[in-house]
Structure 1
Amino acid sequence: MLNKRNIIDIIYQVITYLAASVGVIALSMIIFFVFSNGLKLLNFGLLVNDYHAEFYNGGIDDPIFTFSHRPISLDDKVFYSQKWGIGLVDSKDREGNPIIIIEYISGDSPLLEIYDKNNEESKEIIGIDKGFLVSKISYYDKNTSLTMYGAESMINDIESTNEIREIVFSSLGGGIRGSIITTLYLISITIIIALPIGISTAIYLNEFSSKNRLTSLLRSLIETLTGVPSIIFGLLGLAVFVPLTIRFSEATSANIVSGSLTLSVILLPIIIKSTEESLKVVPDSFRSASLALGANHTQTTLKVVLPSAFPGIMTGTLLAIGRIIGESAALIFAIGTAVKDDISIFGKSTTLSVHIWSLMKDEPANIELASTIAIVILLIVLTLNIIVKLISKRFIKEF
């Protein structure tokens, strides 16, 4: 027969399993939602393309027709004009709107001689290539071909004419290249600033400082900082670091450097605590053996204790990087919310997480693209996790 202690243990176990199950189920539902909505938009073009499309107004004078035959490699869904040597296909952009994409253009197509109509005097040739979007084509002798009528109608129109008054085309846009670059910049600069300060502070507190009220107060303040909402740090960045970078650099507003300084303050408690805990688990016998062999306190710390604590320090670094990638509230103030394609460390931009915030505040919210960016963030964190684990294992073998 079960006694009272066994019954209590069983109740605690059931509560623990139920709580863990709720967490696993909730996380599984979130991951399923993200992947089911965002996986269809995930492609290499999303990662390397600019967010803002670049539009061109092109014109062509006295086209020379070569009547290029349809390549046998083209899919049946591609509509092809032999006269103009171009293949178009119907598609949808990353927001689900209909678009017409150039799937193929012949090497001797007259459209390769398109010039910039915004600069009629020089008639500078502008590039048109596979992957560009065709918005509309205007003629002298018929109605304008529009995206809404589809690729087949547009091909039929240009096949039956010898002159094009204007062709409006653009790059695809909708990519997250700028946000990825901004995130990588932010990670690099923040780690360069926060990691040396955090590790040095932890080494001092654990290895060199005396146990007195001052160090106890310092530890209490560090622990308190971990509970401060990140939005407060964002206000700190806006009030202190943004004016500081404006004064001593070419920045004119919130920028990547001010965002990195803000995140450094946020991450310092995490790095200090994780490093100090890693130093504490190093056996005192290691220190005693080093000192007995004639090494001084500093040599022992740097050459014995610190290498032994390296795996734990790397884990803390990984947690810090994950916090950088996922942070949004503080960065809204410290770095801005403008999605940029031309990235400068002294200019406004958005990280991947802030990009998600920007997409979700629109009406209607772009859930599909936001979910795709969330997948990219998960993949980056997973990759960094694997890299850190490999480095830690190799470092352990060497020491």
Structure 2
Amino acid sequence: MLTEAMAKRITLDFLKTESASGLILAVAALAAIGLANSPWAHAYFGFIAAPVTIQIGGFRETLAVLDWIKEGLMAIFFFVVGLEIKYEIVRGELANPRRLALPVLAALGGMVGPALVYLAFNAGAGGAPQGWPVPVATDIAFAIAALAVAGPKLPANLRVFLLTLAIVDDLGAVGLIGLLFTSHVRLAAVGGAIAGLALMGLLGRWRKAPYLFYGIGFLIVWAFTLKSGISTSIAGVAAAAMIPLEPRKPGRPGVLEDVMEGLHPYVAFFILPLFAFAAAGFSIRGLGLPDLFGPIALGVAAGLFLGKQIGVFGATALVIGLKLARRPTGARWAELYGLSLLCGIGFTMSLFIGQLAFPLSDPAAEAQVRIGVVVGSLLSTLAGMTVLAFSAARRAREPQD
């Protein structure tokens, strides 16, 4: 049985890793944008578009470097996200129904608000309504890092609330990916992926199964999913659901906690920065004002900055006002508003969904997506950190009891 002390340690380690990762992500994104607009732009774009062939036995696939990062390495990211979701549902904040209502409903509001704002800019002629899912997601790493910098002494409940909200948000984003960006499904490959999941489920009954076996099972599920036409993000989350929580020895963390703690640093410090470097770069050369301020860019930026804060804070105020839930202990309205602003940091997830919503054959649309994500996330970061820093300063000036 996982003790409360272990649960707190796992949460604190997660938050510390996310905080540091957010800073590295920012550096990777800035480097990508700088290179994309420098004399070395051809080398940058040549690198992410270079074809790479991988063949293992009967498996053979040729994809560009960016696509391998998106479909390969990012599947590991979604696997870790799936582990976090399962942990929170079974033993974390999402396991307590009394604490569940506020972050879940706030996350739902935070998905509806950005979608409506985006569609307001893109519903008419010349718009691209298919991009409405781009601004609905929250980047956990950036949001937690911004909160840690702006308000390190704010109540810990705020961090847990933001983490839970972002995890629910990610779960919704994964569902949208599966529903909206899956076409031409190959049923035979789907059957192979299901068989791989069944194999991982059986491994869960073997308490001392080597972790390598789980890794092999994940690779099988991933390979069949890649061939099936379904986004490999679904494979990552589905495979995570097969990892057992039961500890191998009494009083020790379970298999899921071990795997999550083992993979999380590699995801936070390698996979996500590499994806940010490959996906964030956009060139403004040859782009006119209609491209820089087109409906896609404006819709994404406004969806993240305006839609998120309206949706998250509006849903939070409504739920608390109707007495369906209570404010997190010690939290003030200004701080909840600051968290709502930080939820507009879409970045990694928004760039990932943007890659799915707009094909590589439309570079102007891709550039608008990246511009919108960067601008919307930057505005949300600055505004959210300002509000939270102001609230933290007010707390510091108040007399202590």
Structure 3
Amino acid sequence: MKLVLFANTDWYLYNFRRSLALALRDAGHEVLLLSPDGAYGARLQELGLHWEPVPMDRRSLNPLREVALLWHLWRLFRRERPALVHGFTIKCAVYGSLAARLAGVPGRVSAVTGLGYVFTSDDAKARWLRPLVRGLMRLALGGKRARLILQNPDDVALFESARLVDPQDIRLIPGSGVDCVRFAPRSDADAIAPDRPLRVLLPARLLWDKGLAEFVEAARRLRAQGWALEFLLAGTPDPGNPAAVPEATVQGWVGEGVLQWLGHVEDMPALFRSVDMVVLPSYREGLPKGLIEAAACGLPLVTTDVPGCREVVTDGENGLLVPVRDAGALAAAIARLQDDPGLARRLGEAARQRALDEFDERIVIDRTVAVYREVLPDDD
């Protein structure tokens, strides 16, 4: 069969759905990857995958541009005649599914990886867009051969209560999975010098709703109290997102000495092996892959008690949960793990086991393929 995976960045396809695409290809399917143009398209092609850019602007509200995108997708689907289109994130899910429906594609799967800016922000633009997006979702995501994949129970409850799709067509799959062989605890050869400061890592795009302000404030408080800690931020700017943190602001934090900004990190397993804990003070997530990767590396986790994050961390079991937008609680949790190495070790070991049991990418790929089988005609 020919299967289409459609996302709003080639970076997302490479980092989050590469393993799915390769598994589908290795199973004998023809896989077409679609996204706006970017540097990661070439990387996908180097893996032997078929990637094609589409004329999509993530932030566009121009009706003519949006209609042109739908027209482009419809023509592409009519030309390629895939058996199934799988769209990721709200815009790709809606546009991909709607164009596929109009083009007569047999199967449609949509994955909303968190509700995103339109549903999480309270600014005027988001409030204005919300009813429009709800209406489009109802139109695009329904139908006999359509399924909606969500990543956490809170989002399932929200979609069910909002009646955006038939609850019988919703499937819960926890994230995109993680390679638990590549992401593994550090070995004796990677042992950390006992006299170096404890290192605290936040791996995330540079967005305010990832909790960057709280991370910085927690660092300031602990630094003022004399704690020997290093705060690291690994991630790149996301200028296409309304919640983007200006790069100048991040450089200001670096100049203040409150954190080290690593930018894009190619070898995340090596970075995880070099730190002592991972924090993510996010305001809301679908299912945060950075936390799951850190869990697979056996690191203690500190995150917020919000949808998505609490599906990865159970407080006191494999990490610590803190209230959202509470820099003081975040600082206290970090200090607690610094003060109690035994607790940090137990939480890290439990985090690794949970990653193996629930979030290994092989589990997620198998469950995703099972959803594909639900929507494809029997003769396929």
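Coordinate-derived values only; no laboratory data. It should be emphasised that the depicted structure is a prediction, and the values quoted were computed from it without experimental measurement. Cβ atoms are built from the backbone, for glycine too; each structure is taken alone.
What the table below lists for this structure:
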| read-out | value |
| --- | --- |
| Comparison of 1, 2, 3 - label where mean count of other Cβ atoms within 10 Å over residues 266-273 is highest | 1 |
| With helix-only ellipticity at 222 nm (-39500 (n - 2.57) for each DSSP H run of 4 or more, over all residues; to 500) derived as -22000, matching label from 1, 2, 3 | 2 |
| Computed 18 for relative contact order in percent (Cα under 8 Å, 6 or more apart) - originating structure among 1, 2, 3 | 1 |
